[in-house]
Structure 1
Amino acid sequence: MDITALTSKKSLVPGLIAVILVILLATSPLYVPAYWVIRLTAILMYIIITVSWVIFSGPTGYMSLASAAFFGIGVYTSAVLGEALPLPVVIGIGGLICFCLALLVGAATLRLRGIYFAIFTFGLAELIKHVLLWWEIHVTGTRGRFVITVDNTTVFYVILLIFVVALLTAYFIRHSKYGAALRSIGENEEAAAHAGINVTMVKVITFAISAVFIGAAGAIMATRWTYVEPYYAFNPLYSFMPVLMAIFGGMGQLYGPILGATVFTYLEEELITRIPELYMIIFGIILIVAILYLPNGLVGLIQKWRKGGSVEQNADT
């Protein structure tokens, strides 16, 4: 068989699986209990945040902890504008605000590297949280805001749409010259600059694109809650959990973060329900085991298993 034809067939398989998955998800409210629609919404939310984090931090190696900032901005956009504007407009504004903020923050800070960039991005979420808290207490005289709620099925379909767009964006970036530039930055930033890549522009634009989906997810997820306040909207877990999910799933393939986010979110729901006092300890143990024995995450384990199977098949042949 022609190698080109074989390669094209192999590349079609993930696409077909993705299409089937989206169809199953889109029709799931017709045949699954309402509780599972809510759970699937939470899983898709964390997949969006994790994939968005991987779009920038995966190839470049820059550890961004700004996810909580962008998610919280989306939440508060929905809380402030939800009464005055239609839901799609609110979601779009939430994503746009995050895009603009990420452009400004990226232009100012993406010359930093390593731990300095991680600390700054984490501090950004804390800064916005405490500024909002001060504003509400001293200016508006309130603590938090009420949100216009939307039914769970609508939230599910909107989050599914954001999920699809985020995955397509991640796929096209990964397989474009832009993705190659990002990988070269991660391998050797000085060499990439000498090769003619506008390193700062590539990093800033990618950082801003990744922020859009997190902000949009925050805007729609806020409609599930009757009331939001800064400590809830800017929860640090929204910064740290995507990192853990991406490491656990593996970043070598696009399905790695999806797999990691799915497993972790399901475990979180089960553990919080059954043993809430121990679930973070169990998460910590899982992460330590994954780092020690699965350095490439679940993706590495799957690839090792597939290679082992192919070797056995060739031996039998």
Structure 2
Amino acid sequence: MIGPAGPDQASTSQATTSQAGTAPEVLIASCWTTAGAASPLDEDQRSPVPFATRVAIAGEAGFAGFGITHADIVALRDTIGLSDARDILMSSGIAFVELEMLMDWFTTGPPRESSDRVRRDLLEAAEVLPVRHVKVGSTYESMSWPATDIAKELRVLSSQAADVGARIALEPQAMASIRSLQQAVEVTERADHSGAGLLLDIWHIERAHLSFADIRGIPAEVIVSTELNDARAEVKGTLLEDTVNDRLLCGQGSFEVAAFVDAVRATGYQGPWGAEILSHDHRARPVEEAINAAYLTTRQALSR
């Protein structure tokens, strides 16, 4: 279920040539980048900005990928319908969609029951929308889970995603049970499914104090997607509060964005780059200004 331009070959009008080679570098507008005043910490996570408005602004800015969170998928399904949402995406030049966020998919009990409902909604949406990948995390529970069990569940999940034309992008998160690159790589290797791969977000890698050198050893085909942003050196509040409320545009903080980009490029990766900006300031800006600022600063980070 990939859009007409394909997930990694969006038109050159929406991408520039990589500093490291000739592959076009396609940008994704992460769901929170375009969501206006909505926040992952809100009880109601639906964006107050009309879907068509968000998509049109993102497409005009130059984004070829568009992120949609679960709350907005349900809202679209129950209002305009997913077929009309697909038409809006295509008419704005959006080649593919990134869905998020699935947590607790290998756990048990009530967390797993809730996760399975989200899984069903996201995979059903992928049957209609041009979904390239589904972002998944792990769990915020304190108990540990054997890598073999997680890998077994990842294989099942990846097979289900492949059935609707999508891949699974496992994101190591600084505050979650799968925190390190080594853990994430081990789980995907054990899953042994071509649909299972990684999403590398500079925020989580920097905040978990992981080494960019470890990125260079990851096979390019294992990297499904990436995310760029920036932040101050000091963490404000908990890691969860910091990641939701105080991210910065690329080039405005302390992160080694250029070194991260270099490390990812060194793998031979030619997939898309996500702009994921979440902060009080970003949510307070007019949505057109916020989306355009995210695009321009992310594109500048890639051109250095």
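Here relative contact order in percent (Cα under 8 Å, 6 or more apart) was calculated and came to 21; which of the structures 1, 2 was it taken from?
2
Kindly point out which one of 1, 2 the value 75, 54, 38 was derived from, the read-out being Cα extents along the principal axes in Å.
The correct label is 1.
Identify the structure, out of 1, 2, from whose coordinates helix-only ellipticity at 222 nm (-39500 (n - 2.57) for each DSSP H run of 4 or more, over all residues; to 500) was calculated to give -12000.
Source structure for this number: 2.
Of structures 1, 2, which gives 2.8 when distance in nm of label points 7 Å out along Cα→Cβ at positions 79 and 279 is computed from the coordinates?
Traced to structure 2.
Comparing distance in nm of label points 7 Å out along Cα→Cβ at positions 87 and 255 across 1, 2, which structure shows the greatest value?
Result for distance in nm of label points 7 Å out along Cα→Cβ at positions 87 and 255 over 1, 2: largest is 2.
Read-outs throughout are calculated quantities, based only on the coordinates presented, and are distinct from any laboratory measurement. Remember, it's a predicted structure, so these values are computed and weren't measured experimentally. Cβ atoms are built from the backbone, for glycine too; each structure is taken alone.
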